[in-house]
Structure P
Amino acid sequence: MSFPTAPFSGPLAAHLGGIAVRSRDDALPVAPASDRSVWDRRSGTADRVGIEAIIARAEAERPTPWPHPRASDAARVHRDGDRTAWEDAAFERQRRLSRATIAAAATLDDAWIDEVVDGVVLLCEQSSWCWPAHDDTLRAHGAVLATVTDPYVDLGAGEAVAQLAWIDHLLGAQLDARAPGVRARIRHEARVRVFEPFQRRRDWHWIGLDGDVHNWNPWIHGNVIVAALGLLDAADETVERDRVIALAIEGLDRYVAVLPADGAIDEGYAYWWNGAARALEVLDVLAHATDGAADATAVTSLRETVAFPHRSHLGGDWFVNHADGQAKPPVDQPWHALHRAARRHRDVAAEAFAASHRRPGAPAATEREGLGRLLRALTDPAWVAASPALPPLPRDVWLASTEVFLARGSAGSSDGLTLVAKGGHNGEHHNHNDVGSFLVAVDGVPVIVDAGRPTYTAATFGPDRYDIWTMQSAWHNVPVVRGRTQPAGRDAAARGATAEIGDDASTFTADLAAAYPDAGLDHWRRRARLDRVAGRVEIDDAWRFADDAPTGDDTLLHLLVAGEVRLETGGARVIPEGGARPVRLRWPEDVAATAEVRHLDDPMLTEVWGGRLTRLALPLASRTQLQVTVELDTPIEDSP
């Protein structure tokens, strides 16, 4: 069978149109459990360390009740904004099902097959696969609970249908033998909840028909493609299978069409894994399903985005965080997916970066990232056998599409100071009002920081988003001008952002005036410079008001600092988190800075920064320029 070229003609159309697809039995790139050369618990080629770790967790939880996402918790999204109570239970239910699936594949034990059947039926009986925070049922039906006759296809629905497709592919023969009819139930639910609404409705915001395409697009389309390859298998479904895949590729093409040539993600590193990485993963699945004929490695933006993770790396577990990302995201990312994409695109540095996270004798992956990713990792011999490598840590990075700049002392080392600065605009995906903000890390650990974001609630993506303090420019490393902070919106943007890369120094410059549209600025020029010779970061601000009025008391510069802060005349001494060396911040002695401690209690913030962050306020009255410098407190040559 084959699928036609979709009506939207983007970068993928020339590579994926009119190509024959394998039959359902071998369309997905994982061996079924009946292939004991792969899945046998004691002698198979699948990662035995990972399998044993998963079975141990599965055995420990088997006597306990299955997690149950409750209707009252789903309704809380519309009552008090809490979305985690329902999501935590739903996510853990699916992780338990993934663990049981691996145990069943590795042992073929009837008891584990029964556990899988129980989990599959629970998932099929769940009123909705859509996460309540995403459902449009309140708008469309006035309901706070899912309307089962009008299912909404979102990230949760995509994850659920793909998980069932992987289970059906892996354990189909065992399910037929142990629980005849359960595979038909899977197909019914997939059709009613995903395939039919996906084809019927074309107003899904994540398709990107309005040109605003974000990480939902490849995440959902990728899962729909997996489900179509694995579940639309009857003779009378051939045309539908082709149609669903074609629609999904058309949607995916819209994402690739707006992915910039430098591969940068405006949502930042944390969202790369569930955006660009999802696109790379499903393209790899399609390459398998078409015997290599579907090959999009020539697409520049896809090739470049493979490098985005290591271009965002500060050192150790720390990363450049803009938008809603964490500076220290979870360590257990699907590194195998990056490793596989790097091999496919022949990016040696990206492959080394992925391999730098491979620990000999440790599991190849965990179930946290979903069953499909887990199966790919456990059965990828190159990843299972990968040897640890050193992270690339490029000396300089300039991503012109998002106007993000990074400079460190030397390539391959996080020692010393690293400077990050950004221009951009305040209409980015998962936006924070942070035009012109900068970060400084010492020995790879952020010291002048972006807080990131707290736990998601209903307010996070609603009209009250910018009431959340972490989203406001007043809590980023930018000025408050005549009492005004930056507004949201694309028009609040940097102007003339440029990067000058040199051996002795690398410099970012931009005019921030347009990010303060009501402040009466003629210009606010910011220069952020890493002087490698002096071992110093320099932040130079120079400004003028259009009316030539002097700077008043209502103009100041904020610096958000992590670690132990001691104010001094003309500066501050900071001992960063994580054992990095102390630094000194310096500014003119007549600037009477103040410090405000922000105590943290949200786990999304405390697990990164501990219990506090400190905001320094530098008053700028009567000034037209200011320089702030950052230097190591102990010279490199004198440090132990």
Structure Q
Amino acid sequence: MSSPIDLSRFEQLKASGDLPSPKGVALAIMRVMQHDDVSMAELARIIRTDPAFVGRLIKAANGLIGYNRRPVASIQDALTVLGLPAVRTMALGFSLLTNYRSGSCSEFDYGHFWSASLLRAVAAQALSQRTRAAAPDETYCLGLLSRVGELALATLYPREYSQLLAAVRGDASVNLLELESREFAMNHAELGAAMLADWGLPRVFTEAAYHCASGTAGSAPEGSRDHVLIQSLSVATLMAQSCLVDDAGRSTVLHRVLAAGSRLGFDEEVMTAMCDDVAREWLEWGALLNVQADRLPPFEHYLREPDTGIDRIVSADPVPTAAPQAPAQAQTQRLRVLVAEADDDIRTTARRALLDAGYDVAEARDGYTATELALDFQPDMMLMAWQLQDVSGVELVKTLRKTRIGRAIYVVALTDSVSEDLLIEAYESGADAVLGKPVNPRLLQARLKAACRLTSLHQEIEHDREEIRHFAAELAVSNRRLQEVALMDSLTGFPNRRFFTDRLTQEWSASSRSGRPLACLMIDIDQFKSINDTYGHDVGDSVLRQVSAAIRQGLRSHDVVARTGGDEFLVMCPDTTLEAALRCAERVRSTVERAEVVAGMLHLRITISAGAAARNAGVVDTDALIKRADQGLYLAKQLGRNRVASVQLQEVTESGNADNS
């Protein structure tokens, strides 16, 4: 991280005992998992003492298994699917959520914090299922805890932090991170990353949390795992905002989500569908965790053009093409003008002049209505009094300029007197022109023509941008399809060796960090060459497809299988010892043997041979693991085929015999 926290300072905070920390079952889980020899049975016994955590754990596990798979219904199955590190971090996150739902920091919205954290968790999980930058269950935990530094500061310094939050809400230009650093000699991004590291989360996760909380992109190379994880967490944060913002602002945030998602290679259709899935999952998790979650309409609704047929909008009658007062733009695209003025006479005069000139007009008496109409009506030009009933012109213009729609509006300020100070104030706040009251019709027409020229240029730019976005979306779809073709075997539907190698490398790294076991199987169809030679390649292809389906049926939901050769398959078994891998391979072998393989009029009996290997001191990398599995397969072939073998098991047996002799 570019700005790490002072470790001595962090140790002092830990020693104070005031930092948010796990309690109850979560604390017991974290303590018992400090021992390398912790068993699933012991962990399950601890978890059973908290029925609420049991339900949350099973819900998380069922969210990861594929369709048409047996649902997880027991703690043991959930532990197998999730893995021990994810269970540990989930226990931590759920414990913090339970014990820190409220506090004494008056300006800190605890309910909103946990709703946003839960949304970020679900969104990060959904993104990682597609990017494969990290295990989905681990990114769920990362999303849930990535902004824990804010909760920590609210817990440590409730009064001081409340004052800081109030100052930020009072002035949008104030930077919260800078205020935190000046007040506490650290900010929430640094503190949160330090807490995650102290709780044992991997460096890549703490880096992503830091950059997301601080709003920085990091220095990781584009396309690297670190870069994708940072980008994914940023997109997840935007997705959370799109669910929590009010209806008026959701469209604006959703467009930011789509733009950010495109940088990860996702087109508009995929991102919109993902937002809908996240909103549904958020609702389910919210009910389970007692966190505020609202039912939302389909996000596609917010991407449509807004309906402009509202009561406060008046359209001009069609103006003949030859009429001298018609605006310069095409008749099919009349200029839209919003008049925001409390004085009825001025507003009526402006409306009549605009309607006579052929423009569509909307009216507002106050700033609130003007802001609402600006988002609904989407005017090209806005005539606004510099002082309305409820807001000043400076505040209204600044508010509009913060929105995507408001940045494109040509704003004309109407003032009682045009002084030098007022002109400077208006232009610095974002106004495009200033007119004195009462409005001079000739000056108004001149401003309208200027607005027409700018609107025309803006429309051309938007058209070009839309073409670029469309091209980028098509390119993203093509790239994704090419990636799928590059990583998948078209005959069996299994991943190919390239995908398997990358996935095995990721799992090897996770296994290195956590000390979890890892096993690999190599499977080969017995006498497959003779099937091709005797019946032809069409029959051989049919046999491969049916045997592949039987292999998949015999494996567990979290095992990863790939076709790596003509009749050769590799299987990665996370969190699996050698003995468990042999049992898994035997189950696959018997499933294939029992399967009825039909090719036309042929009914064939197909068998497989398999070799198993597991990570140990003698297996130093992924290549060595695959080589040991290959040696086990060769041994199974030598022993007569249709069987499972492992040279590692033979080594253990020989070592035991040598010790006994």
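Each reported figure results from applying straightforward, stated rules to the coordinates on display, with no laboratory input. What you see is a predicted model, and the numbers here were worked out from it, not measured in a lab. Cβ atoms are built from the backbone, for glycine too; each structure is taken alone.
Upon calculation of distance in nm of label points 7 Å out along Cα→Cβ at positions 203 and 219 from the atomic coordinates, which of the structures P, Q produces 1.3? Going label by label, the one that fits is Q.
Work out the source of 46, 26, 24 here, i.e. which of P, Q gives that when semi-axes √(5λ) of the Cα gyration tensor in Å is computed. For semi-axes √(5λ) of the Cα gyration tensor in Å, the value 46, 26, 24 is produced by structure P.
Source structure of the calculated read-out (distance in nm of label points 7 Å out along Cα→Cβ at positions 59 and 627, 4.8) within P, Q: Q. A value of 5.2 for distance in nm of label points 7 Å out along Cα→Cβ at positions 75 and 499, calculated from one of P, Q, originates in structure P.
Kindly point out which one of P, Q the value -10000 was derived from, the read-out being helix-only ellipticity at 222 nm (-39500 (n - 2.57) for each DSSP H run of 4 or more, over all residues; to 500). Please list the in-between numbers first.
Working: P: -10000; Q: -19000.
Going label by label, the one that fits is P.
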